[in-house]
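See the structures that follow.
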Structure I
Amino acid sequence: MDAYAEKFRKHTNLARDVLDAAKVIAMLEVERPSSLGWRSASDEGTFPAGIEAICTEALKAAGIKSSSAFRSALQSQAVRAAEKKFSVLSLQAPTHLATALIVIATESRIILKDYFPEMTTNPSIATLLEALNR
């Protein structure tokens, strides 16, 4: 993951880079360095085991199939606005898992609900989804 993070910092060859779980983790570490990430959360047991692989599959199903597409989504106005709404609703900055879910939700709420039905009952996510539907 460190090698991917270094590659992403240098912006090299991202267009053809097929997204996988390690690249999702590395990209979030580069784009959202101050947020709670998978590596530190897994040490604490904060994120469910294996959820990064499910996030990656959901991102691909939502049309985000490369590292460059993921970076573009992370830098988009829609995702940044949704992250701000999430922060207000949950009273905390989004973790890397929350940011991945936000990206998926901004691309397709149906895919979010299909891949993460339990997350849509989380009060912050449910309220965010309602706000995104407006």
Structure II
Amino acid sequence: MKILSSDRKSHIEIERIDFADFANYSASVEIGDFTARHDSIALSDVTGFLDRLHQFERTRSGEVILEGGEDFQLLIRALDDVGHLWIGIRIVRYTFLPTPWVGDKLRFSGGFDFDPEFANQLFANLRGILRGTSQ
């Protein structure tokens, strides 16, 4: 699924990768000239997120967060009473050097405003891609 910014210049793409008995996800983001990708995200508390997303969809207030440990976070935040949304993302990957136990985290975080006209489709797409994920 692809989430486009209001100006259509930035995007987040989330793909589901089904294995034998569990679902894994990949995420890529491009905001301005900055890009990031993570190809192996295990999401946590998907059932809780879907419950919170349902409440958020009804009220369009506050925020809802989908997480995958410290590796991934997708944030949907209401900006006003009219329905404007902020979509935020955090992707963290590890890079390791040949020396044992030496590594560092590569971090990307950012976001963009989202056209409220497409909010219902965004919520449906999230439910669809997460369906059957029980983590």
Structure III
Amino acid sequence: MPGTSQGQLLSDLSSTYGPPPISVILNDGRTLASWKAHHSLTFGSDGRCCDEVIRGPSEMELSWRFRRLGNMTALNAESVITVAGPPNSRSSGAGYTLLQWQETRPGGAYHLAIKFDSTGLFSGITHQHATRPR
């Protein structure tokens, strides 16, 4: 399936390989689907595959979850949390909510802070940092 899915319909791939074990419909109409653990496909609202992401061999789990989301511009906090998991921290300011995720493991760490507007829509990444083993 890697490298061959662009433009294919979710319904055709489901007929061939069975329903994807992981499937999430995002609020912007895209669907994220995975048949293999480290391989994710994104389908547009028309049901056609528009992006294919393969996890790197040393990529941290949290980084992988966010890369699967792709462009977050039209996403709400609920869709982001559904894919990325619950944030480690929540704080509020005048008209916004800041959600932060962190993962640490021996030899590496990943931190991402995302701001959502008062309606819950993504308004930007305020901080992203990754450390890797040397």
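Summary of computed values
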{"item": "Origin of the value 2.7, where distance in nm of label points 7 Å out along Cα→Cβ at positions 61 and 117 was derived from one of I, II, III", "result": "II"}
{"item": "Structures I, II, III, by relative contact order in percent (Cα under 8 Å, 6 or more apart): label with the highest value", "result": "I"}
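No value in this document is a laboratory result; all are computed from the given coordinates. Computed from a prediction, not measured in an experiment: that's the story for all the values here. Cβ atoms are built from the backbone, for glycine too; each structure is taken alone.
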